[in-house]
Structure 1
Amino acid sequence: MSEAVRRGFLRQAPADFIAGSWHTLPAAGEELIRSADPSQPNTTVWSAAPVRVHIDRAVAAARSAAQAWACAPVQERHAALLRWRDVVAANEARIADLLVLEAGKTRGEALLEAKALAEKVTITVEERTLDRVRGFGIDLSPTRRGVCAFRPHGVMAVFGPFNFPAHLPNGHFVPALLLGNTVVLKPSERTPAVGQLLAELADAAGFPPGVFNVVQACAGGAAALAAHEHVDGILFTGSWPVGRRILQANLDRPGRIVALEMGGSNPAIVLDDSHLKQAVVECVRSAFATAGQRCTCTRRVIVQRGIADAFVRLIVEVSSRLRVGGGDEAGVFMGPLISEAAREAVIAFQSRRVREGCVSLLAARAPAREGWFLTPGVLRVDRFSREADEEVFGPLLQVAVVDSDDEAVEQANATRFGLAAAVFTADAARWQSIAPRLRAGCVNWNVGTAGASSRLPFGGLGLSGNHRPAAAFSVDSCAFPVAHLEERTDAAPLPPGMDPF
């Protein structure tokens, strides 16, 4: 028995949720999805063999339910999501417990993620959010009127990530459902238990059969869903390489909405007039929150020479004292990485950068304990370059020193990504001069890169996204505008050259 079921976090044995019914998954097969407690990798949290035909069945169920759900009064869909909000709010502790177990979250972060599910519903139904997709009409002539209406796309495939396996899929499917779409959710293979828990909670919330479906799949199954002929839209959070494959699979489907929220190589600029302590705290927090496994984590710091020595010394000192441990250990700042492969990738990147000439100021190391833990690392680099830029998804921070504001902007933009950036300065004029020149979708002033609000848009440029921001703007990807011309009389004059009849 898996740990998630044994401990009561899941009520069902491993299963997919299709058309309002549970479809038990086999324990073994050609493929196997197994999640482990990153703090105790020998502990199996969830394990089963995915069933490829379930993808077709889930899409068919969503397609079958789509018309009735789209045509239902918006009040009915609103009420269903309020039930969802009540269910997830009542199960916050259960969600948090499973996030600690399967995703390696600290207890505090797990609780914040669990609370965000209900908050997303509240934000989505706010007037300011729905105003973005509210129809309108205009008089074009004494008898003719123009109307803009918004229609749902249909069946939306949602691909969830492992780092926020409850909050980020929820952020996609809540607006999708409210605007009349049906959903097929494919959870990350790293966090299948959290995905199944979302299905169990949706079952309790009582969505009509087929409106919300959850199917587990490995890479091949995920590819089949992304290219499925009966899917009308794709809402994805994950890495650029996977996002690229999704785009390639849909080159011949220009009418399919594909919203990609991907990674980042996020810079923080620390100017010589910044409040030093504040900048250090925010840069350390943003670099190492979630063990560096956030797309908004600070990967690169650009600090001006005048305060560089003091800043770097403090960054190394504070980072070296961060407590790394299991989610329920007292006073822990960050937990383990999601897997051994993830940890090895960070260590390999660190080693390569040192071979290339970077100076290790604080080496990221694997502690002598069970689990995929890794301590924070800090590298000193000469310069950043767009050509050599890549995202390392873990607790490793690179620091470069510059002499001017213009050089700081140039170095911040030396990236193929463009998700988040931060500027630390006490001077509002410097902030206002620098912010418009930074190529990123989220640009913060005296707040670290890992700081975002669900009441604002969330998305990036370059390899970070395709101009389909999520959060408050997620509704934009869930409906399309339709223009109507309406004539209110049959006495319209004949056009020139047309004889009366």
Structure 2
Amino acid sequence: MVVSVKVDGVPVINGSSVSDVSLTPTIVMEFSREISYSAVSVACLMFSGGDLEASVDGAFLTLKPVRKLVSSTTYRMGIWAGDNFGVDLVEEFTFSFTTSYDTSDKFPRISDEELLDKVQKQTFKYFWDYAHPVSGLARERYGSDETVTTGGSGFGIMCIPVGVERGFITRADAVARMRKILDFLENKAERFHGAYSHWLNGTSGKAIAFSTNDNGGDLVETAFLIEGLLSASHYFTEADEADIREAIDRIWRGVEWDWYTRGGQNVLYWHWSPDKGWAMNMKIQGWNEALMVYVLAASSPTHPVNADVYHKGWARDRSMKPSQNGPLFFAHYSFMGLNPHGLKDTYCSSYWDQNVAHAQYNYDYCVRNPGNHAGYSATCWGLTASDIPNGYTASAPTNDKGVIAPTAALASMPYLPEKCMAALHTFYYIYGDKLWGQYGFYDAFCLDKNWFASSYIAIDQGPIVVMIENYRSGLLWNCFMADADVQAGLTKLGFTVE
């Protein structure tokens, strides 16, 4: 029998695989008894990489590829059962390995400022060039056709001021796009007590079910849309842009946040549907990405909730403590508009320190790399919700699938700028030949499996543009925090800014 196999000294079991293998690997097979050198035959070996050099020392067979292998490529290898190597092998032994990635630069080096411009501009195109032609809203993901996303569109709306300020589009074009979006949201998009569904048909405005019982209002997605709209309201401040501000105000005032307390409970519920009612039965409770929901619900000038809904609902009867080991989008989605600098309340003495610590925890975990995943390092890190091979998950230190999502590190730019910039260098210069495309960085990658996503997802692309801009200029923080309703809501909930 084959007792053991090592590839560059790393053990591999029958039917499994190893990654990050050199381009000139040494494969050592140990058998349960001595084998015959004279009986070594290429015919009894399978190797997808071509010819092999072989040598025998007692019970050990050492194999090396004749030619240097190709980087970032998966090779299959096996030895068949039967009369081989002068012995009668009881069973076959097969495995695979993936060679290490070519770490040379794939693109010419440019200044960091130029690189940030390039990343923002290319990613912005997802929301500008790939927006739905009728509604102007963001498609849920690349290839989703008629399906547009409510929360992702809020993030995309926040990208429009960035596009103007950075010279990617003209202000006139931005105004025209905003008018198209607002006309659709006011006059076509289906609403459920003022809230929008998670997904909409970009032409008809009809709700598209996110799941069996989730075919109505989604308060969290709606909050991210309103976050974007209120930010835009304080950017488009010219006299001839008054219609934009007025339309945003009407949409904002139309959201019945208090309805989603489900009859006056001291908590907000995520979903409601005309035919499914409260079947989803999901309370919005912290700590997660949904702080924005409670801030806006308390801030509403027409359908507000009282402070008890925040303290007893979101904060779980005043017992909540923000955590640091969740996916990094917890530190992004609500804080694209809500400026954490100096922000504190009963449950957190500094939301800025909390978010910095969260990003640092994620970084430290990837550097420590307890799962021994290929590629993880001080310059390649970031776990958050993203596509994974054959699926989707909210990656975090507690749910590590070996998948790095560029949005995780790039949207953390305000919190750990040097570490995030180092990651950006790796994503662009080293992995850019497979990770960089027409709308910026693809969603995620896994070097364990030599897998690079071909997808773009709105809720991952938007934070890249917005949070890089908040790092560079504070633009969206300044716009959102300028809202008088929001300031009143924060005060109601006990937030202060030092």
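Laid out as a table, the results:
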quantity: Comparison of 1, 2 - label where mean count of other Cβ atoms within 10 Å over residues 9-16 is highest; calculated: 1
quantity: Comparison of 1, 2 by FRET efficiency 1/(1 + (r/R0)^6) of positions 305 and 329 (r between Cβ atoms, R0 = 30 Å, to 0.05) - largest value held by; calculated: 2
quantity: For distance in nm of label points 7 Å out along Cα→Cβ at positions 81 and 473 computed as 6.8, the structure of 1, 2 it came from; calculated: 2
quantity: Which entry (1, 2) yields the derived value 18 for relative contact order in percent (Cα under 8 Å, 6 or more apart); calculated: 1
quantity: Top of 1, 2 by distance in nm of label points 7 Å out along Cα→Cβ at positions 185 and 241, largest first; calculated: 1
quantity: Winner on distance in nm of label points 7 Å out along Cα→Cβ at positions 1 and 289 once structures 1, 2 are ranked, highest first; calculated: 2
quantity: With FRET efficiency 1/(1 + (r/R0)^6) of positions 57 and 257 (r between Cβ atoms, R0 = 35 Å, to 0.05) derived as 0.95, matching label from 1, 2; calculated: 1
quantity: Source structure (of 1, 2) for FRET efficiency 1/(1 + (r/R0)^6) of positions 217 and 409 (r between Cβ atoms, R0 = 30 Å, to 0.05), computed value 0.10; calculated: 1
quantity: Mean count of other Cβ atoms within 10 Å over residues 169-176 - structure with the largest value, from 1, 2; calculated: 1
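Every number in this text was worked out from the coordinates using simple rules, so none of it is lab data. Fair warning: this is a prediction, and the values are worked out from it, not measured in the lab. Cβ atoms are built from the backbone, for glycine too; each structure is taken alone.
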